[in-house]
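Read-outs: derived from the displayed coordinates by stated rules, not from any lab. Note that the structure is predicted; figures quoted are calculated from it, not measured. Cβ atoms are built from the backbone, for glycine too; each structure is taken alone.
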Structure 1
Amino acid sequence: MADRIRWGVVGCGGIARRRTIPEGIVRACNGRLAAVWDLDGAATRDVASQFGARAAADLGDLLREDVDAVYIASPPAAHAGQAAACARAGKHVLCEKPLGMSVAEAGAMVDGFRRADRRLGCAFMMRFHAQHQAALRRVREGRLGRPVLARAQLSCWYPPLPGAWRQDPATGGGGSLIDMGGHCIDLLEMFFGPVRQVSCVTGRLVHAYASEDGAVATLAFENGAVGIVDTFFCIPDEASQNRLELYGSLGSILASGTIGQGERGAMTAFLADGAGGYDAQQARAGGGGVAIDPEPVNMYRAEIEEFGAAIREGREPSHGADPGLRSQRTLEACYESARTGRAVPVEAGGTA
């Protein structure tokens, strides 16, 4: 293997071209871009030219000896087949979420990479946000006390667009819930641990495409805490502040704008050394709190570098197969709940 992990990219549009290639792979201290491929030949040639990579003729051509790891950024319906081809070729894979179109597909992917003794990761880049990591340290140190409630919100305006795979469950697996809610659920499981049961409502509230344009899920965590995820494709961008809220017996950590593709946001901790006594007046001065404002980290570079380091060190990446499979189980339970109108237990297995 070369000094740097040599990356191939499958899928040259969207997040790959906009973020992961220029900010992640190109800038990674332990990686370099070797080859790219997309079903759209023009996109393949454009991206290869823009970033100085080899334009592969097809997936088989991409998987030549000059590639160590593959970043898969194609629509979810293609993930399982493309990942299986990578595993057979002896390549490591960082796959955009969701891993597959179902728990069965994702589980088969995980098993295939374990048999091939190669690393499989899920691109939950929001785990690497500097403020999310700072909040996680406080939760793990017990500063929040006993976890009580968590909320994650991610919404945007996503009108009907010709050929948009996120707007068709046959290609995307669903709409706002699986696309944006997947990030939210993963973050809350990172903070509070596995979810044991969900209740969920989805709907086509504004837009007429086949996938849901809105969803709200209530999560019951194994530790007894409760979570709320709300995610919509039908709320104007500036109207949604993309809130993250963590509450416990010793206080709260509240943020806006940290959930998303940017490196910054506003996060404030309201944490006490003890809960204190009962205040019958419920007098609250307002304001206060301590800002959590660490040096920003580029999430895309961080996820690429962590995956590369895991390959080098022969270990599982922090955004490896288990969180991806866990997320798929929770999402599948959410969709079942939305269909049946009942609370649905989340299948055990996998760690967050």
Structure 2
Amino acid sequence: MIKILTIFFALIISANQTFSVERKENSDSPLRFVVLSDIHIYTSGKIPALAPKAVDHIKSLSPDLVLITGDHTNGNRGDGASLAKVRKWYKSLDTLLAPLFKANIPVIPVVGNHDFYRKPHREGYKEWANKTISKAFSRLKIDIPSNPLFFNFTLKNNEFFIFNLWQQIISTSQKEWMMNNMQKPQNVIHRFGFGHVPLKSSMGRTSTGFFKTGSKLFDEMDLDIYFCGHEHLHWDESNSLYPNLRQIIVGTISGTYNFPIRKDLVKLHCESNNTCKMPYTKSVFKIKKTAKGAGQQVNKQNWILVTVDKNSVQTQSFTLDKEENVTSFFIQE
């Protein structure tokens, strides 16, 4: 009878995408995770030249897990790519990420707009994401979610929320799921969110409705940091409506193309010597001003190591220098 009940409850748990189980091994050690974004495997299947150097460095950090905040591929509207071709893109992505897989470092993807425009893109992404998430959760000894697009899990007393935000829209089903997870469990110290598009843009226009709705939901969920990508620049700031909510835009690890910081933000945070202070950390980085006054970040690549030790959260931002060596994204003082 006990065996039957055990199987019954196991089936219920596995069917519930919002259920999260904490990994017990080494729960007292600091939590270390890496966030990277916007790999953009070329439509030819070619891997961007500088991406492997970033992946090798991430492997050397031996994090507990790695999260990718979207745009793994470079699919576009009307590109005509077949599912077979999309699968080749993900085969190349697996080749790029192989050092992490071989080192048994769990990798958790977040859907991006270039991963999801057309039906073949969506099918290819979900196939790859299901496989990759299943592999990661098996290593973490956490129940595998039924939905690869949005789910949550707990690791070392910190809760992770993966959002389906490849565009500035929160679906009804996702909003209901978020509202069902408003109450933070007593054993959870921090809550971290991961999506693709920022709540507020640093290079373009922001949807006022999306910003207000998303910010309110994230605040009610008691998220500490929302990590995102999409903008191909690195930006770290407090939410203007809810100051306890921090948003970190993670730049592209590939650096194949970059967008400039808006002119108004350059005026607020940058000096005449082409240096800027990151709004949240006040760390200094270099820019090149464009003809229209916007600011192109000198460092093209970016990825972030997050270390959570008891009640503190520390971030380190990395890039590649002119000699393609790993260095700090910020100016060393």
Comparing mean count of other Cβ atoms within 10 Å over residues 106-113 across 1, 2, which is largest?
-> 2
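Can you spot which of 1, 2 the value 12.2, 41 was calculated from, given it is Rg and Dmax of the Cα atoms in Å, for residues 234-273 alone? Could the numbers behind the result be given before it?
On the way: 1: 12.2, 41; 2: 12.5, 34.
Comparing all candidates, it corresponds to 1.
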Of the structures 1, 2, report the one carrying the highest value of Rg/Rh (Cα atoms, Kirkwood Rh), for residues 42-217 alone.
-> 1
Distance in nm of label points 7 Å out along Cα→Cβ at positions 290 and 322 derived as 2.4 - corresponding label from 1, 2 | 2
Structure from which 0.95 was derived, FRET efficiency 1/(1 + (r/R0)^6) of positions 226 and 314 (r between Cβ atoms, R0 = 30 Å, to 0.05), options 1, 2 = 2
